[in-house]
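In what follows, structures are represented as structure tokens.
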Structure I
Amino acid sequence: MLGRITREAEKLTINGSGIQGIQSLTASYDSVATPVSNLGINSIQYYPEGPQQANLQVNTLLINFLDPVNSFSEYTSRDPLQNYTGDMSFSGVVDHGSKQFYFTQGYLETYSASCSVGEIPQSSTSSVIYGDFGADAKFDSWAQPFESQPTLNVTSYGSMEINLDTFETNRVNSFSVSITTPRLPIYKLGKDQPDEVIAGTPIEVNVNFEIEPDDYEIKNMRLIPNETVFKNTVITLKKNNSHDILLRYSFDDMLLTSQSFAGANESNARISFNLRSFILR
């Protein structure tokens, strides 16, 4: 009898932690095998031409947050996946029905998080896999996957806060943060896996948000970029009707790259921002 793999039979575990709230997951690789023929041989043979690597894309609802006691340090976030935007690598396993496949030496290349009023926050990541990938991958065992009780947090008007130097508002309609970390694998002669993978430079950060303005003044476009660099940009997401901080993003020297004002007779005035910065390693 033919069967099918349903969504409740699929799950992802990274470094021993079960990733919850997954909306979609894509794991793939392209073959780099190429045919070669030699004098005196009447058959086609194949060999890998160039590095072999795979890709992993994960889209999740943010319903599982790490313990706040160990969060908000220089290297940690309550969002498990954001912690891999730095130098840390990860290994994992994908369960699909009664089958599994493994991957090692994964590195996050892009991370983004977003939320709007009336919605559950969500994140999206893309990673490159430099190690093994497949059902028979060489894999170090770990403890049982960590599972915690998910929390559905629907964003309200009081959940989001934006601080731009001296200007602060909690009248935020939406925000999004994206971090792009280039990766540079270092191979030794004769090795098919990198001996080291370093974070390239610069790391690009983009922040978008929309507010309902009160006393905020539109920046003069003639002053760009001299007076449109925010020394300290902080985005905070709190649990609904609570002071419990779920996420906090803090960036230095962000340049205001675009700004737009919109008003209509059926809604409040709105100002949209895009800020960008680059982090040198």
Structure II
Amino acid sequence: MDQYRVYGNPIKQSRSPFIHTAFAKSTNQELCYLSELVPLDTFAQTIRQFVLEGGKGANITVPFKEQALALCDQLSERARLAGAVNTLSFRNGNIIGDNTDGLGLVKDLLQNKVDIEEANILLLGAGGAAKGVILPLLEQAPSLIVIANRTVSKAQSLCRQFNSEKLSACGFEQIDKIHYDIVINATSASLSGSVPPIAERLIHSDTVCYDMVYGQGLTPFLEWAKQLGSKKLIDGLGMLVGQAAESFNLWRGVMPETEQVLQNLRTSLENNN
């Protein structure tokens, strides 16, 4: 049976085995997908051993996405620009790296009937999470993407890296007073129970507010946006399922349906299982 893994540290919280096992069942694919905790100093060794054992592919989560990039013989343009890899495929002894995070975000936005084309997008944060979604967002032809970050130079660096006239950078306190159709929180603020320090005036009733983080209820960012009147609040669970579907398609050549898996995952999360 074809073997797949998700590697990370920590990894206990990973929902990927649940998701990919459900995808395999719904598409009649025979495979085994397991999570594996990798010591911080043995990542490269672990991957090479898995390749030698005949493994077909792997997902990579924190803190190994940059290390995965360095191991690859071939990279997709998405992965190269993101500077990180979350999906490895093993073919003819070669390690091929891709990054499906941004595809997962775009897929989730579209499934939630969010118009990205010609939209004004505010992207909060300039770390790895933000970097991984910029190219797929640009490919949807928005009017502009403003990258706001505490350290402005990091946001400016991303703009230079992606070299698009639709990108601009600023600090959290210097965000232009224009109407943003979509505000995406790519910071880790919600994980610590806080909210990015942006002005309340940026959130309106018709502002789509998206947090890449997810939990049992609304994240702190989404709760804050709700209090300011936003009617469209989306957490990152759909992005998680969407990026997994893109990885599955890369490996198996079939795109699984995601809606039922997402519903089941949401129910599991709400029951705290």
Working back from 19.8 (mean count of other Cβ atoms within 10 Å over residues 171-178, computed), options I, II, answer is structure I
With helix-only ellipticity at 222 nm (-39500 (n - 2.57) for each DSSP H run of 4 or more, over all residues; to 500) computed for every candidate in I, II, 0 is reproduced by structure I
The value 1.00 for Cα Rg over 2.2 N^0.38 Å, derived from one of I, II, belongs to structure II
Re distance in nm of label points 7 Å out along Cα→Cβ at positions 67 and 243: value 1.7 computed from one entry in I, II; matching entry is structure II
Across I, II, mean count of other Cβ atoms within 10 Å over residues 123-130 reaches its greatest value in structure II
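Read-outs throughout are calculated quantities, based only on the coordinates presented, and are distinct from any laboratory measurement. Only a predicted model underlies this, so the values are computations on that prediction, with no experimental measurement involved. Cβ atoms are built from the backbone, for glycine too; each structure is taken alone.
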